[in-house]
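Please treat every number below as a calculation from the coordinates, not as lab data. Treat the numbers as computed from the prediction; the structure is a model and nothing was measured. Cβ atoms are built from the backbone, for glycine too; each structure is taken alone.
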Structure P
C-alpha cells in the first residue's frame, strides 16, 4: 500500500514538474520573441520631431511594437536594446506624429466618389457657369446617368465665377430638363436645385421660408430661383438619395485614402445624423477603418442618441468614436449666412438691408440643450463663424456651468469672426477653438468686402489665442477646402489672400506652432493627448514621413510643396507614395 502511495506521489510530482517546465519554456519563448523583434520597427537617420514641449525637439530613434511606441531616444541605445527589430532608415526624411484632422466631414468624403467636383481653382477647374454646366454634362455621360436620375455636384462658389452670381434653376433647366440636379455650395450649408429637384423637395412659390433658412426667389415674385441655404437646405440634404449601405461600405477605403495620403491618421465626421451613425457603426463592426474616425452626432437628433447604449460616447470601437455633441449655430461668412453681432456691409442673399445672417437655434434653447449634454458628460462642440453666433455659444457654455478648471473642453469650431474680448471668456471657460485659416486665402478678399478690413483682419486669430495660453487647432473643413495640411500651415504662417494681400499680419504664427495645430492641439481637444499627437513612449505609433522638414524651410511659400512619403497608423503603413 505504501509503495502504491509513493508511486502516485512520484507520478503527480513528475506531472507538476513537466507543467512548470512548460510554463517556464512558454515564458522564455515570450521574452525571446520580444527580444527578437517580433512586430518591432526601429526608425532612425532622419529629422524625427517629437512635438513635445513648446519648441521643436528631435530624437535620434523611435521603436514601435504592436502599434505602440516603446522607445524614444538615442540611436545607439535603440540598436543595442532592440537588435532584431526591423530597421527603417529614414534617409534624411522627416518623421512627425500622424496629423489629426480637428474638423471635417468624413461622410462627405465618402459620398464625393459618387458626385462631381464643381469647385473653382485650386479645388477644381470651374471658372464660370458654362464650365460648370459642362462639368455636369460630362459627368452624366461618363457615369451613364439616365433621364429621371440624380446628378449631384459639390463645391461651387459664386464669388469665384466670372458672372459673380449664384447659378439658378433656369441655368440648369436648359441643360438638364429631365434630371434632378443639385449642386452643393462650397460652404456645405446650402445648394442650388433645378426645377425637377425643387419639385421633388416640395419647394415652390407657396413654400414658406423656415426660421434660420434662406430661399432665393426670382426678382419680383415668390418663385424659388434654386438656392436653398441653412435651415431651408438641411431637410433637403437629409432626404437626398444616397448609395445603399453595401455601396457605402465599399466606398470607405477610397474615402480614408484621401486622408492618409495627406498624412492624417485621424478624421472627423463633423455633424453626424443617426442614419450615418449607424453606417459608421457597421463599418467599424466590419473592420473597414484603418484610421481613427471621431464622429460628432448632431443636436437635431439628440433625443435618439443621448444616453442610448447603442451609441456609447468617448470610447473607440474598431477605430470609431462618438466624440461629442455638435451644434450648428450659423452658416458661412462667404455665403452671408454667418450670424453677426452687427450688420454686414453688403445686402443679404436676397438683397436684405441691415443683414446680420442667420442663427439656426435661439439662444435660450441652445443653452438648455447644451446644459443637458454637459450634465450627461457629453463634450459640447459648436459651429460658430460670426461674432453673434460665438456670443451665443459663450452664453450656452457659461449657463451650462462650465469653467476652465472643470476639464469639459468645449470646442468652438471655426470661431472665425470673434472679437478680441471673446478670448478672455475662452480662457475663463476653458473654450478651445479650432480655427480655419484657409479662409484667409480662399475668401479673404470677399470678407474684406462683406465685413470690412478691421473685422476681416482678426479672422482666426491664432497668435492672439496662443499668447493667452489657449489650446488651438487648425482645420480644412474638408471638403470645403483642400485636405492638405501644408496649405493649412502656409495660410497660418502667411495669411495671404487670393489677390496677394496680407490679412491680419499680426496673427501670423511660426512653423512649430502651425504643426502643433495639426498634432498636439487637436489631440487635446479630443481628450487624446495621452494617446496620440506626440512621438512619446506609450502613445500610439501613428506617424507621417515627409520629404522635407517644414521647420527648416526659410521661404514660407515653399511649405506648400512638401509631400507626404508615407503614413503609418499604429505601426502599419496605410499610405506610401
Structure Q
C-alpha cells in the first residue's frame, strides 16, 4: 500500500475493533488519519476516540489513552500521545519513515496513484459560448478543469473530459449576423456588385444601418477575430449570400460556430488541454433531449403550470409575469421552482442545461463535475436539484466556481487585446509567459479566490515565484543526479538508508510520503490547487536541505569518500524528483532539466 495514512487508518480500525468488539464496523467509518495541523505534534493525527465515544459510552480522552497504548506497540509507531478533547497524535519511527523511500522509488511517477475505484466521472469545463476567442477568464476554468481531471484520473477514477458547446440561443444568433457583416465587408473590398455593397463602400455607416435594418438587430461582436470568418464565407460562397436575408442565417451560424470552435480547440491545445469530448447544445435540442428530460420529470409529478413570484433584485431571463411550465426544483434543495419553458413554448436556458445533464446521465456517469465562472454561482442549486431529480439522487453534481483573473504588467492592469478588441486573450497570455507558467500560476490559489496574474512576477527568478521555485528544485535535482552518474530509480530501491538521520533529511522523506494522501484528499475535495501547494512545500524542503549541505559537509549529497552515504542521498534526491514530476504531471506542467540565467546554469547553485 502506497499511502501510509491509509495503512495507519487500517491499524487504528483494527485496534478499535479489538478494544470495542461489541460495536459494528460501521461505527468506526468516520475515523480519519491525517497530517496534524501543527507539524510539531507529530506525523499523524486521528479523531478515532471522538468518533466512537458516544456509542462506546466512554469519555473520548479515556478512549484516546487506551488507543494510544495499543498503537504504541506497533513497530512503525515511535510515540502515540492523546491530545485535547480526544485526538490522538502519532509520531512514526525513523525506520518506518525511511521505508517509504523505496516505495516511492519503485512506483516512480506513479507514486500516489489510486487503485481504480470503478467510478465514472464526467468533468465539464471551459464550455464558453463560441462567440469569440478564449480569454483569461476561460483560461482559469480550463486549467482548473484540466488539472482536476488529471487529479481524478490519478486518484483512480475513470474520467471523461467534456466541453459543452453553447451553440444555441440569442448570443450565437448575434454572432452569426456579425460574421455575415464581415462577409459583406470582404465582398465590398473585393469589388463585388450589389446595392448593399455600394452603400457600404460609399458610406460605411449608412451601409451598416441598411444591413442592421435587414437583420432587425444591432450588430455585435465586432472584434478582428471575425474578419477571417467573413473572408472564408466569401471564399466558399462568393456573392451567393448577397443580399442579406433570413433564410441564410442557419448556414452562416453553423459555419461561424465551426470556425470559432477550430480557434478554441487551437487555444486549448496551446494550453495543453486535449482529449475532450465536445457536445453541442443545438444537437441535443435537435435530437429531442429537452422533451425527453421534461417527460422524465413530468412522469415523477415534478412539472406543472404556474406563475412564479418576481425575484428580488435583478430579474433573470427565465422569469415572466405569466403562466409558464415549471419544475419543482424547490423539492430538491433549490430556493424556488424554476421555469422550463417560456410562455411562447420555447425552452429556457435551464431547460437546455437539464437536457445536457440527462445526456450525461444516459451515458452512464456516476459523478458529474463542472467548472464554472463565479458569476454562475446562483445557478448551482437549481442544477443540483435537476440532477437529483433526474437520477433519484444516484448521480452527484459538484460545481467548482472559478473567480475572475486580473492581469497586471508593470503593476498596471492589462485590459486590451488587438485581436479581441476588449480583453486579453488566452493566446496573448501564453505568448507572453509560456504555457507552463500560465498553468502553474492559475493553480497557485483556490479556484474561488480572485487572482492577480502578474506577468512580471511569473517569469521572475525568485523565491516569491512558485513556478520558478518548484522548477528550480527539479533542475537542482537533475544536476545532482547527473553529477552522481544519473542512476536509475530501480537501481536505488535497495539502497541502505540508515545514514539519513538529519531532521532536514527526515523532513523531506516525511513530505514525500504524504503525496498519496494529498492526491486522495485533493481529488475528494475537487481542489487541484492543493497539488501546487504541496509541490511548493516539497521544493522548499529540498532547497532547505540543499542549502544546509553548503554549510555542513556531512549533509552534502555526493561524498567521494563515502559511497554508501552518497547512494542513500541520491535515493532521497531521486525520490524527490519523481514526486515533483508526478505532481507537475497532474498540473499539466513539463519539468525542466536545467534553468539558466544570463547564460549561466543556476541549477548548479
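Match the computed value 1.7 of distance in nm of label points 7 Å out along Cα→Cβ at positions 72 and 432 to one of the structures P, Q, and report its label.
Attributed to the structure labelled P.
Quick check on the output: 2.0 is distance in nm of label points 7 Å out along Cα→Cβ at positions 152 and 480, derived from one of P, Q. Which one produced it?
Structure P accounts for this read-out.
Please state which of the structures P, Q yields 46 when percent of Cα pairs over 28 Å apart, for residues 48-263 alone is computed from it.
Value 46 for percent of Cα pairs over 28 Å apart, for residues 48-263 alone corresponds to P out of P, Q.
Out of P, Q, which structure matches 29.5, 94 when Rg and Dmax of the Cα atoms in Å is calculated?
Q
Work out the source of -15500 here, i.e. which of P, Q gives that when helix-only ellipticity at 222 nm (-39500 (n - 2.57) for each DSSP H run of 4 or more, over all residues; to 500) is computed.
Answer by label: Q.
When you work out FRET efficiency 1/(1 + (r/R0)^6) of positions 240 and 312 (r between Cβ atoms, R0 = 25 Å, to 0.05) for each of the structures P, Q, which one comes out largest? Write down the numbers at each step before the final one.
Details: P: 0.30; Q: 0.00.
Top value of FRET efficiency 1/(1 + (r/R0)^6) of positions 240 and 312 (r between Cβ atoms, R0 = 25 Å, to 0.05) goes to structure P.
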